[in-house]
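Below are structures written as structure tokens.
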Structure P
Amino acid sequence: MRDLFDLHDHVAVLSGGHGAIAEAMADALAARGCHLVLGARRVDRCEELARRLTREHGVTALAHSLDVSDEESVQSFVTAALGVTGRIDVAVNSAAIFWAAPPEEVPIERGWRRVIDVNLTGTFLLAQAAGRVMLTQGSGSIINVSSFGGLTTLLPRDGSTISYTTSKGAIISLTRDLAAQWAHKGVRVNALAPGFIATGMADTIEKERLEHLTADIPMGRFGRPEELAGAVVFLASRASSYVTGAVLSADGGRAIV
């Protein structure tokens with residue numbers, strides 16, 4: 001059973017490569033022996049994490065500048081990752097931004113187009129670039145980070161992030177389509193759909209709204225970043241070798257209510 005989750009000598013690329021959630025996923029992969037290339041616009045934050053991963057897990061961990069909405073930047077990132085061992089075995093698409101406003105007030109450029117460019121187009125660009133490498137290899141696992149918001153939505157009392165939830169729903173469709181196209185060529189594509197996690201975006205939620213949101217979660221609490229660790233290792237490893245086109249929810253049951 002231990003061998004099923006072994007990732008020694010694998011190479012993973014991870015977009016949005018800093019912050020508590022990305023750090024938890026990177027830690028989990030590195031703990032299983034996976035080399036990592038972390039990408040984000042704030043490359044200094046990625047460098048700090050990469051140094052720690054190398055020190056604590058003995059893997060090769062690199063940081064590289066990445067704007068997922070820019071095709072040339074994505075290709076440069078993938079090329080850098082190929083410099084580690086000449087392979088890319090895992091791609092984790094976790095870069096995301098959001099905009100909170102009622103639908104009638106969302107500004108098109110900043111509140112809609114920019115969110116779609118980063119969350120959806122960015123996911124496709126990295127999946128496409130990493131996928132080309134994996135198709136040549138005949139193997140690989142792509143993990144697209146969606147959200148419970150791609151499966152359900154919020155009531156007005158809890159706010160609106162319509163461009164974010166729209167992008168996350170589209171990521172699920174994208175995941176299924178890529179999985180169908182590439183399954184026979186050895187490339188698996190799955191989605192991870194976290195719920196509310198007690199860090200990052202959740203830190204901006206005011207107390208009353210936080211109470212409503214928590215009440216709607218069957219498990220009665222927000223998740224912790226490390227509670228995504230097992231899910232990402234499962235989808236990255238041979239433990240999920242017959243899983244593709246799936247959406248793995250890690251949301252305390254929020255999407256079922």
Structure Q
Amino acid sequence: MLELLNINQLPAFILILIRIMAFLATVPIFSYRNIPAQLKIGVGFFIAWVTFYALDIPELAVDGMFLLLALKEALIGLMLGLLAFLILTAIQIAGGFIDFQMGFAIANVVDPQTGAQSPIIGQYFYTIAILFLLTVDAHHLFLNGVMYSFEALQLDQPIQLDNPEFILQVFSQMFLMAFQLALPIVGCLFLVDVALGMIARTVPQLNVFVVGLPLKILVSFATLFVFMAFYITIVQRLFQFTLESMQNLMQILGGG
């Protein structure tokens with residue numbers, strides 16, 4: 001019992017708890033507003049307790065260096081969580097592209113998970129992506145990733161950012177995948193705009209502004225119905241890219 005309550009290892013447990021709580025504050029599924037704060041704290045404490053006995057814990061002194069280590073742990077947890085959150089950000093960006101072309105850009109809805117306004121199609125994609133992540137146990141893989149981070153980057157190990165271009169590559173890849181998500185529907189709507197422009201030149205009596213909006217909505221929903229199978233495949237690629245990026249980030253920060 002005395003070994004379990006070793007007071008000399010308490011600073012290390014606090015550092016583990018800080019990294020995990022910072023991760024849970026930003027990672028998808030765990031960071032949502034409709035999850036009670038007491039549940040988040042309890043889950044974070046339980047995961048930190050399990051991680052504490054699964055690692056070789058160094059004895060750390062509570063001094064000025066400990067405060068720097070605490071800031072480092074909070075930064076690592078936030079970076080990992082935000083990197084995982086990029087998968088849903090790319091999906092909402094793609095929905096914004098589609099809504100702008102459909103004419104739905106003005107009709108934003110409030111996302112109950114984050115409290116921010118999001119486009120209608122983006123929220124539709126977002127809901128399907130969340131269901132997909134829960135189906136493939138993504139929340140367990142996210143927790144596995146943060147526990148792997150303690151092996152790649154020890155508690156008393158300073159972080160190193162030898163490859164700052166990695167962050168730019170991740171953001172550029174996020175926008176590229178968002179463009180791939182929106183490309184089929186946006187491309188079809190572009191062809192509709194071209195056709196409406198030709199009709200407006202050949203039949204001036206026809207009011208294309210009255211006909212164009214419902215026609216674009218109809219074409220968008222028809223394309224979206226056909227595109228859903230490809231959408232799930234792209235979401236799977238996004239999720240795989242997110243896990244690989246989290247692992248690469250840990251290797252870069254650890255100097256590996």
Structure R
Amino acid sequence: MERVRLLVVQPSEIDPVGRLGKWLEDAGAELDVVRPPRVPAAEELEQYQGLVVLGGEMGALDDPDHPWLADVRALLSSAVSRRTAVLGICLGAQLLAVATGGRVAARRDGAEVGTLLVAKRDAAADDSLLGDLPLTPDVLQFHNDEVVRLPPSAQLLASSPSSDNQAFRVGPCAYGFQFHIETEPDTVLDWARRMPEAAERARAGQLDPEHLAAFHDDLAESWAPVAERFVQLAAAPPEQRNPTRSLPLA
């Protein structure tokens with residue numbers, strides 16, 4: 001079987017594709033990881049069946065310091081128009097929201113950090129990616145900004161008590177996750193060292209190495225199958241990239 005080509009944009013050196021990359025490759029994907037300021041032009045999406053945009057310490061609209069963010073937003077907008085399968089994580093989700101008419105702002109209550117849960121909304125029950133997830137899956141939170149208004153065409157798929165827009169879909173096959181699923185325990189520990197003020201927002205013990213190791217085992221159990229379904233979604237012809245599980249993906 002021909003491998004599915006995925007373009008992965010990694011905005012920051014401190015948030016690599018991690019175990020998400022392994023899950024995607026195990027599911028049959030070939031990853032082309034690029035680092036800004038190099039951002040492929042929209043026309044280059046023709047070479048790929050899916051686009052993944054990872055997280056970073058910058059904000060989605062920090063263009064004065066990171067002018068390449070405009071290129072990433074343009075790439076995401078083009079991907080949605082082309083019905084290319086998209087997965088945006090944390091900053092990637094915020095960029096997807098802004099690129100398609102939503103709004104991002106700093107969290108009023110400060111950073112959301114820790115090993116927490118999100119709750120699926122009713123609309124996620126038949127979703128191609130999230131339908132088979134537990135009702136309250138584990139996720140890793142580490143963000144100062146959030147999507148405060150979804151794009152007009154977006155479908156909300158998961159929320160939490162402290163942040164309404166935790167997961168959403170734009171169009172049939174572009175997904176945004178405010179949370180992280182790609183991390184390794186060492187990645188999170190590195191963030192905590194680099195951003196101590198944010199790390200203090202986590203509940204006691206949630207950033208301990210032993211807890212993070214056990215938590216990431218649980219994370220893999222829920223989210224590795226989602227990565228596999230994303231590869232299946234990307235492998236399908238554009239006209240079959242359907243948001244519900246009722247139609248074949250490949």
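All of the numbers you see were taken from the coordinates with simple rules; none came from a lab. Please read all numbers here as calculations on a predicted model, not as lab measurements. Cβ atoms are built from the backbone, for glycine too; each structure is taken alone.
Where does the value -12000 come from, among P, Q, R, when helix-only ellipticity at 222 nm (-39500 (n - 2.57) for each DSSP H run of 4 or more, over all residues; to 500) is the thing being computed?
Working: P: -12000; Q: -26000; R: -9000.
This value belongs to structure P.
Compute distance in nm of label points 7 Å out along Cα→Cβ at positions 66 and 178 for each of P, Q, R and report the one that scores greatest. Write out the running numbers ahead of the final one.
Details: P: 1.1; Q: 4.2; R: 1.8.
For this comparison of distance in nm of label points 7 Å out along Cα→Cβ at positions 66 and 178, the top structure is Q.
Using Rg and Dmax of the Cα atoms in Å as the calculated read-out, with 16.6, 48 as its value, let me know the right label among P, Q, R.
R
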